[in-house]
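Given below, in the form of structure tokens, are the structures.
Computed from the coordinates by the stated procedures, all read-outs in this text should not be read as laboratory data. Predicted model, so just to flag it, every value in this text is computed and none were measured.
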Structure 1
Amino acid sequence: MKPLHPWNVSVKEAIRIQEVLKDKIILKKDFSRFKAIGGGDVAYSKNGNRLFGAIAVLSFPHMEVIDMATADGKIIFPYMPGLLSFREGPILIKTFQRLRIKPDVMIFDGQVWTHPLNSHILPGITRDIIWDLCRDLKIPFREELVSENDLPKAEEMFLSGTSMEVTPVIRVDDWKVGKGAPGPLTSRLQEAYKNMLVKFMRS
């Protein structure tokens, strides 16, 4: 796997690189069949200066583990919402290169995508809290224009507010969101939000 760009860059350069690469994203199915699926994720050391990457490859459709690889390394990029790939990407690529069996498809954790503030999206404390929770849970938080055409592509969707807190959206008009049930990322944020409220009430 050849790198598309250097990883040890400034925040300004990372934003420029990401702006160039976003036009190359393919948001549609362009393959007919696959035999191996890879799942990857990272974990942080207790002191927060090292990353540990892991990828498991499963056969499809039997879903049996056929290969695994791990790697670790120093963190070279600061935590920045929307730029998490520059922080975790290098260790995942290092892990991928150690696989004996390369997957046809890779699956990574999701990210929270929200529309920038405007006359329809007003600033609020709940939005700020969710931003902080995403940071604490290491969930990428992406603030970018969201169009009506983007909505059917979402695997999960939720609304937030003072009274509704974090409320899953499972259907919009006549189509269901994802599997038609609250997704794992939304559930994590719901639990974290409720735990935050409990701690606040006890303080």
Structure 2
Amino acid sequence: MQASYSMILSSGGKSVGSGSQLITGDTDNPFEVTVPAAKAGTLTTRTDNDTGIVTVASGHGITTSDKIDLYDASGVIIRKDQDVTATTATTISIDAGTGSNLPAATTAVRVAKRKVIDPVFFDASGMQIFGIELKVPGATTKGRANFLSAVPASVGDLSLTANSGTIRNVAAGDTAPISADAVAIHATNGNDTHDGVLTIISMEDRTP
């Protein structure tokens, strides 16, 4: 199997890059999945640095079984992997997680429900080339794709900028995006207007 990869920059009669390359492997691993838009709201109660209540519009669809990432009003992540400890029709109580401290009360925020993509399989040692992009119409907001091992433990926590793809040509010496095999992905989208489409392509050589 082969994947086609090209990267060239030209200006002023000069160019950098090698044009089209063919990357070979025995397994191609492409897929796309929708990552829902975040819910815009306001941090109406701030109990401490990681605990508070966000007020949102009704119909938010978030429950106490969910995990969320909290983004600011421009779509940049504030805290990751927060627990949802309680909900009402218009409030979401959040706690724990990692990242920056919660902002002051009355700050506009966005609550992004985690999209669980499971099962998948990405072979870290056999990866030849890897590409990822979160497509969100007209956006430059952030997103996240956290790759998990079977333990489960994070083996690659990738920060994404909407509509800006990342390619790692591992066969040519780039560092692989994951440090061990991944069997699930947790993804969020910091845009509060549009769902995103997460596209991943991984060409791998799984021959022992």
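Values as computed for the structure displayed
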| item | result |
| --- | --- |
| Among 1, 2, structure where log10 I(q)/I(0) by the Debye sum over Cα atoms at q = 0.15, 0.20 Å⁻¹, for residues 66-161 alone as derived comes to -0.71, -1.14 | 2 |
| Among 1, 2, structure where Kirkwood radius over Cα pairs in Å as derived comes to 19.1 | 1 |
| Value 15, calculated as relative contact order in percent (Cα under 8 Å, 6 or more apart), assigned to which of 1, 2 | 1 |
| Among 1, 2, structure where helix-only ellipticity at 222 nm (-39500 (n - 2.57) for each DSSP H run of 4 or more, over all residues; to 500) as derived comes to -9000 | 1 |
